[in-house]
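Any read-out appearing in this document is the output of simple, stated calculations on the displayed coordinates, not a laboratory observation. Because the structure is predicted, anything quoted here is derived from the model rather than measured. Cβ atoms are built from the backbone, for glycine too; each structure is taken alone.
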Structure P
Amino acid sequence: MATDTTQNGLVERVVRIKRCAAVVKGGRRFSFAAMAVVGDGKGKVGWGYGKANEVPPCVEKATKQASRTMQEVPIVDGSIPHVVKGRYGAAKVILIPAGPGTGIIAGASVRAVCEAAGITNILTKSFGSPNAVTLVKATIDALNQLRTAEQVQSLRGVELS
């Protein structure tokens with residue numbers, strides 16, 4: 001269900017569109033919610049969630065929020081520096097670095113986040129909830145835990161070999 005657009009150098013992917021029905025006197029009134037992921041393909045990624053009475057405004061709200069909440073992700077040779085586990089609610093995600101030529105081995109929601117961030121080689125496994133919204137949040141949580149060797153050296157004040 002992920003749609004992909006590129007605007008002013010940013011990769012925008014709509015991960016999920018949900019429809020909600022409220023029963024009123026005249027019948028059902030529908031509203032929509034959209035989950036979007038935005039990244040620059042060079043190590044920055046963010047997510048957004050928008051709600052509206054029509055699909056285009058809710059997608060627009062989600063992408064606007066996603067572009068405002070972009071965070072830096074360390075990428076080493078097209079992959080991540082080390083194995084990391086992310087969690088949000090009942091959704092758990094394990095991200096494993098992979099060698100060149102592997103590609104992105106992931107489900108739709110985790111793939112959207114990795115592609116938007118600019119990760120080209122990665123192995124992933126998700127556990128628990130299959131909900132696309134919580135999987136995106138768990139993936140972002142995992143990516144926020146990543147540190148490069150240089151960052152660890154400066155944080156600990158030691159020299160790593």
Structure Q
Amino acid sequence: MPNFADIQLLAMDVDGVLTDGTIIINADGSESKFFNSLDGHGIRMWQRAGLKVAFLSGRESEPTKCRAEQLEIDYCVQNCYDKLPALEKLLEQQGLSPDRTAYIGDDLPDLPPIRYVGFGVAVANAVDEVKQYADYVTARRGGSGAVREVIEYILKNTGRWQKLMKRYLP
């Protein structure tokens with residue numbers, strides 16, 4: 001079990017983690033995705049705790065870019081086909097070690113980062129191989145609050161959750 005208090009960065013895939021994996025191609029060729037508001041609010045709580053967030057997506061997508069901008073995501077890396085080198089580079093640039101990082105994924109390209117970080121997570125609808133190597137498998141599916149579940153799990157295991165709840169329970 002990792003020391004959750006040491007985790008400073010939450011990195012994640014986008015399609016299948018922040019979304020249910022559905023990609024809608026509109027008649028004009030533009031793309032649409034559904035993002036869950038529970039995940040968005042969870043990310044905001046993570047940020048209020050003073051922690052960083054990274055999106056690592058294998059695809060270039062305008063909806064991903066827009067969502068990252070809306071949530072003021074610290075690092076949004078797209079067209080990231082080989083995610084481990086991208087994550088290693090990001091950690092090096094930020095002076096973070098893998099054990100101070102959590103990663104959430106759902107498919108085979110996420111397997112190397114999940115095995116590399118201190119806390120690797122698979123969403124409930126991840127492929128079996130990803131679940132096999134994850135430290136934690138969410139009860140919620142990707143796009144249905146799985147990211148929020150992970151954020152709450154980590155924050156509650158560090159004692160940070162109660163401090164954040166004061167905003168809602170004065």
Structure R
Amino acid sequence: MTNPVIEIKVKGFGTMTAELYPEKAPKTVANFIKLAEENFFDGLIFHRIIKGFMIQGGGYTEDMQDKEAATIKGEFKANGFMTNDLKHTRGVLSMARTPDPDSASSQFFVMHKDAPHLDAQYAGFGKLTDGFDVLDAIASVKTGNYGWYMQDVPKEPVVIESIRVISK
């Protein structure tokens with residue numbers, strides 16, 4: 001059985017391809033595929049970019065309006081989900097969340113570099129197989145603060161054209 005594969009097309013940057021791991025995080029992968037198939041991510045942005053750490057997106061429009069989605073249970077060891085042993089290495093996709101371990105919804109991040117301190121604390125659910133040049137280009141954009149509450153926001157929007165499931 002092959003794992004699901006997605007394509008993340010980013011306006012002006014190119015395409016990243018990733019394999020998803022339902023055996024590691026089944027509800028997370030099912031939720032992400034559902035959102036992708038509903039075209040939820042189209043036109044959203046990578047709103048938080050930290051070179052040498054990660055790029056985060058999937059929750060805000062270009063004009064910084066929050067786009068909400070239903071929350072899911074966090075599938076990571078610190079939340080009692082013992083089968084997810086995916087390490088937060090370069091290219092891994094993982095779910096963003098608030099301090100509430102069951103607050104993941106649509107926001108995800110892609111690791112630019114390894115971050116072992118996130119292992120077992122966040123629900124990793126996939127990994128890039130192609131498009132590391134795109135990841136590096138996005139990670140290199142100029143960032144700043146957006147108001148008093150959000151840091152590391154790109155000066156120019158980094159827009160997700162689409163996220164599509166290309167094989168299940």
* **Top of P, Q, R by relative contact order in percent (Cα under 8 Å, 6 or more apart), largest first** => R
* **For mean count of other Cβ atoms within 10 Å over residues 19-26 computed as 14.2, the structure of P, Q, R it came from** => Q
